[in-house]
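No lab work stands behind these numbers, since they all come straight from the coordinates. All of these numbers come straight from a predicted model, not from anything done at the bench.
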Structure P
Amino acid sequence: MLRAGTKMQTLNRKNFNKNKYPTSIMQFGEGNFLRAFVDWQIDKLNEQTGLNAGVAIIRPIDYDSLPLLNTQDGLYTCIIRGINEQNKAVSEQRIISCVNEEIPVYKEFDNYLKLAENSDLKVIFSNTTEAGIEYIPEDKLSDTPAKAFPAKLTQWLFHRFKHFNGASSSGMIIIPCELIDYNGEKLKEIVLQYSQLWDLPSEFVNWLNEHNHFCSSLVDRIVTGFPRDEHQALQQQCGYYDNFMVTAEYFHLFVIQGPQHLADVLHLKGSDLNIKVVDDIAPYKQRKVAILNGAHTAMVPLAYMANIDSVGEALASPLLEKYVTKLIFDEIIPTLSLPKEELQIFANDVLNRFRNPYICHLLMSISLNSMTKFKTRLLPQLEQYISDNKTLPPLIATALAGQILFYRGERNDDKIELADNPKWLALFNEQWQQHQQGSITTNELVSSVLAAKWHWDKDLNEIAGLTDKVTEQLSLMLSSSVEQTLVNLLES
C-alpha cells in the first residue's frame with residue numbers, strides 16, 4: 001500500500017529499473033489473454049531459469065482505440081488471484097518486463113518484416129481469436145500487410161527464408177494459442193495454402209516443412225482482464241499508475257504438442273510452471289473437456305434449479321459440492337486414459353478454480369447450447385462408464401434429468417431465457433406443454449428427448465436402463481425438489 005504523502009509514478013522503464021532482454025520471441029496479439037498467460041510465463045522463466053527472452057508483440061489488426069504498450073515501455077502489472085494448492089486464497093502482483101515493443105503491423109509493416117531478419121528469434125506465439133486462423137483468397141503477397149493472420153505470417157516467414165537463404169537454423173517454432181482443435185496443424189495448412197496461392201518457390205515450402213515446427217497447443221487459464229471496477233484501488237495498492245493492468249486466476253496449464261527440444265528452447269528445466277511438451281495433446285484436451293467442462297455442464301441446471309446463480313455459490317453449497325466432487329472422482333476420472341494421480345491433481349485444481357472468490361462465473365452464462373455441451377462433454381463418459389462397469393453412472397444420469405428440467409424454461413415463477421438450437425427449443429416447448437396438460441407422461445417426455453437422433457447421432461433410449469433412470473430422477477425433481485433428489489441420490 002502506498003504511504004501517505006508518497007507521489008505516484010507511471011509504470012515505465014524510466015521510473016522503474018526493470019530487466020530488458022534480447023528479442024527472441026514474436027507474439028501475434030496484444031490482448032489480455034496472451035499478456036496474462038504467455039508473457040507472464042515468459043517473464044517467470046526469465047527469472048527462474050535464465051531464459052533471457054524478450055518479446056516483440058505484433059498488433060495484428062488495424063485500430064487505434066487503445067494505446068500501444070510502448071507508452072509504458074512494455075511494462076504492465078499482472079495480478080494473479082485464486083485458490084492455491086494449499087486451498088488458500090492468494091493474490092500476487094507481478095510487473096511483467098519481458099515485452100520490448102508493440103508493433104502495429106498496419107502502420108509499421110516494414111518494422112514487422114525487419115523482425116524476420118533477427119537471427120535470435122526462435123519462437124512465435126499467437127492468439128488472434130478462433131476466427132483469426134482463416135484463409136482469405138483475396139490476400140496478396142504484395143499487401144502491406146495481408147488481411148488474414150496466416151497470410152501475414154506467410155509474408156514474414158518468406159521474408160525470413162529469403163534473408164537467411166533458407167538456412168536450417170533460421171526455422172521457427174510456431175505455437176498458436178487460438179481455441180480450435182489442433183491449431184498448429186490448421187495454421188500450417190493455411191500457410192501452405194498461401195504458399196501455393198502466391199506461387200512461392202518449392203525451396204520455401206521445403207524449408208517450411210523441414211525446419212519449422214507448427215505446434216498445436218492446449219491453453220487453460222481464466223483471464224478476467226482489465227480490472228475496471230478495481231483499477232483505482234489496485235493502483236493505490238501497487239503504488240504506481242498502470243493503464244495496462246491485467247488480472248487472471250491462479251491456475252494455469254499450457255500443453256504443447258511439439259518437439260522435445262522445445263523444452264530446452266524455453267528453458268523449462270528448473271521451472272515451477274505448468275507447461276508440458278507432449279507428443280499428443282488429445283488426452284489433455286479430453287481431460288479438460290470431461291472434468292472441467294463436464295462438471296460445469298452437469299452442475300449448471302441442477303444448481304440453477306436449486307436457486308443458485310454462480311459457480312462459486314454452488315461450490316459453497318455442501319450438497320452441490322458433494323455432488324460435483326463425486327461426479328468427477330467416481331464417474332468421470334475412471335473413464336479417462338491419463339494416470340489416475342495426474343487426473344486427481346487436475347480435478348482438485350478444478351474444484352479450487354470453481355471456488356475462486358475473485359471470479360463470479362454466472363451459471364446462466366455457461367448454459368448457452370447446453371444440449372450440445374452435454375453431448376460432447378458428458379455423453380462419452382456415460383457410455384465409457386457403462387462399457388467399463390456394465391451399469392449406469394447415476395450422477396451423470398441425474399445431470400441429464402436436470403438438463404431436461406432446466407429446459408422447461410421456468411425457475412419458481414420466473415422464465416429462464418434459454419439459448420440453444422431452435423430445434424431443441426421447439427421440441428422442449430412442445431413436450432413440456434403437453435406434459436403440463438397431462439397429455440404425455442414424464443417417461444414419454446424423457447423418451448422424446450433421448451430419441452433425438454438428429455442431435456445424439458443415436459437413440460439414447462436404446463441404452464439399457466437410461467430412460468427409466470432419467471425418468472425416475474426427473475419425477476423426483478418435479479414431485480419434491482432438485483435438492484431433495486440430490487440428497488436421496490448421494491445417500492444411496
Structure Q
Amino acid sequence: MLSRSRLLLCASLACVLAGAATAQPAAPPIPAETRSKLTTAIEADHAQALTRLREWIALPSINAEKLNRQEGAELMQRMLLDAGFDTARIIPTDGAPGVFARLDAGAPTTLAVYFMYDVKQFDPAEWSQPPLEGRIVERDDGKSVLIGRGAINQKGPEATFLTALRAFKATGTPLPVNIVLVAEGEEETGSEHFGQITGDPEVAKALAGSVGVILPVAWQGEDGGVEIHLGAKGVAEIQLVADGARSGRGPGMEIHSMNAARVENPAWRLIKALDTLVADDGVTPTIDGWMDEVRPLSAAQIALIDAGLRPDAEALTKKGLKVQGWVAGEDYRTSLVRLASQPTVNIQGLVSGYTGPGGKTSMPSRAEAKIDFRLVPDMRASEVVAKLRAHLDKRGFTDIEIVPGGIYGPTETPRDSAIVDALVTTVEGAGLPYTVNPRLAGSWPGYRFTDPPVSLPAVFVGIGQGGQMHAPDEWYLIDAKNPKLAGIDRQALFYAEFLFALANTKP
C-alpha cells in the first residue's frame with residue numbers, strides 16, 4: 001500500500017537502484033514533430049500544473065478518518081474531465097466511492113490506468129512545512145521539491161500523468177491509445193471495497209478490452225535508473241488485542257502494579273502471543289501452514305536479481321534505508337532474494353499502558369498491536385485470518401482478538417506482456433539505465449487486475465523521484481540540478497512517450 005503505502009516500503013529501494021545496467025539510447029517511440037509540440041505545451045503548463053497539484057494536496061481524503069471521501073471523489077472526477085476524459089462517473093461503494101473514466105481516441109489499443117485519491121494521516125507538528133500547502137523547497141542536494149501529504153504517494157505522479165494528457169488536448173494531438181481509468185479512495189486502508197468498483201459491469205467490460213494496467217510512479221534512482229517490477233507482494237493489515245475486561249484474563253481497568261504477582265498483565269499476554277509468530281531471528285514467519293503455499297523464485301527470477309547486481313548498489317541501498325546491515329549478517333544478494341521471495345510478519349506499532357514521563361507503577365487493562373503481513377505467490381489472502389486464528393488457538397491464545405483490516409493478494413506480470421515491452425522501449429529511448437525485477441516488496445491492490453476474472457498484466461510506469469511516503473515532509477521532485485533526474489515536465493513527456501510506445505507494441 002503504496003502504502004500504499006502503500007509501498008510500501010519498497011519506495012526506498014526504488015530511490016537507490018539495486019544495480020542498474022546502463023541502457024543505450026534507442027530511437028524515441030514518439031515522432032519528433034509531435035514530441036516537440038507536446039514538450040512546448042507541457043513547459044507552458046508548468047506553473048498551472050503546480051497549482052493543480054497544490055489544490056489536490058489541499059484536500060486530503062483520509063479513509064481511516066472517513067475524511068473527505070465524497071469530496072475527494074468529486075475532485076478526482078473534475079480533474080479527469082478537465083484533463084480530457086470524455087466521461088467520468090462516480091461509483092458508490094459500501095465505503096469510499098470510486099471514479100471510472102473513459103477517453104476514447106478511436107485507437108485500436110486500450111490502456112487501463114489505476115489511480116488512488118486517498119492519503120495517509122498526518123500530524124502537522126511533525127512537519128517542517130505545512131502538509132497541505134505544497135510548498136516548494138530548494139534542498140542542499142540541488143533538488144527542488146514540493147512538500148505535502150500525498151505528494152509522492154500518489155498525487156504527484158498521477159497529476160503529472162494528467163498533465164501529459166492535457167498536452168495532447170492543448171495541441172490537438174490525437175492520443176495513440178484509448179484510456180480507461182479506475183480510481184479509488186481506500187488504498188491506504190487496504191482497498192476494502194475496490195472489488196465493488198472493478199466489478200461494476202461497465203468497468204469490468206472496459207478492463208476486459210484493455211491490454212494492461214499501469215500505475216503512475218516516480219521511483220527514479222540517483223543515477224537516473226528505473227526499476228521495472230514484474231509484480232508485487234500482497235498485504236494483510238491486522239490488529240491483535242489483549243483486553244482484560246473482554247477476556248477475563250487481566251484487569252478490567254488500570255490497576256496498581258503491586259497486583260502483578262496475582263493478576264495477569266494483558267501487555268505480557270500480547271507479547272507472548274506475538275513471539276509465536278516469528279522465529280528467533282525476528283524475521284522468519286512461523287505461523288502454522290504459513291509457508292505451505294509459498295512458491296519459490298524460479299531460476300529465471302533469480303537470474304533477474306543477479307543481472308541487476310553491481311558493486312555500489314549495496315552502499316546506496318543502505319544509505320537510502322539508513323541501515324548498517326542485513327538480517328543475520330547476510331550478504332546483499334541474499335538480502336535481495338529474501339526481499340523478493342519471503343513473506344513477512346511486521347509489527348507496525350505496540351500500544352499499552354502508561355507512556356508518559358516518569359513511572360506510574362500501574363498495570364494496563366488492554367494491549368494492542370498493529371501488524372502487517374506481506375504475501376507472495378501462491379499465498380491466498382482469503383486464508384490469512386483463518387490461519388492466524390488457528391495458530392493462536394492451538395497455543396492457548398484464544399483470548400487474543402483479531403481485528404482484520406485491508407487484505408489483498410500478490411500480483412505477477414509476464415515479462416513478455418505488451419505494457420512491459422512498451423515500458424522497456426520508453427526507458428531505452430530515454431537512454432536511462434534500468435533493471436527488471438521479479439517483484440516489488442511493497443503492495444498495491446493490483447490483484448484485482450491480475451487475478452481472474454480480469455487477468456491483465458500490470459506494471460508501474462514513470463520516472464522522477466519522491467520520498468517520505470506515509471511520513472512527515474513527504475516530497476515530490478519538481479526539478480533537479482542533476483541532469484539524470486527528471487523534473488515534472490520531463491516526467492509528463494515520458495508518459496506521452498510510453499503511450500506511443502504501447503501503441504506501437506504488438507500485444
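Out of P, Q, which structure matches -0.38, -1.29, -1.33, -1.39 when log10 I(q)/I(0) by the Debye sum over Cα atoms at q = 0.08, 0.19, 0.20, 0.22 Å⁻¹, for residues 319-462 alone is calculated? Intermediate results must be reported in sequence, preceding the final value.
Values: P: -0.26, -1.31, -1.38, -1.50; Q: -0.38, -1.29, -1.33, -1.39.
Source structure: Q.
Given 23.4, 82 as the derived value for Rg and Dmax of the Cα atoms in Å, which of the supplied structures P, Q does it correspond to? Mind showing how you got there, number by number?
Numbers: P: 25.6, 78; Q: 23.4, 82.
Going through each structure in turn, the value belongs to Q.
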Which one of P, Q has helix-only ellipticity at 222 nm (-39500 (n - 2.57) for each DSSP H run of 4 or more, over all residues; to 500), as calculated from the coordinates, equal to -9000? Q
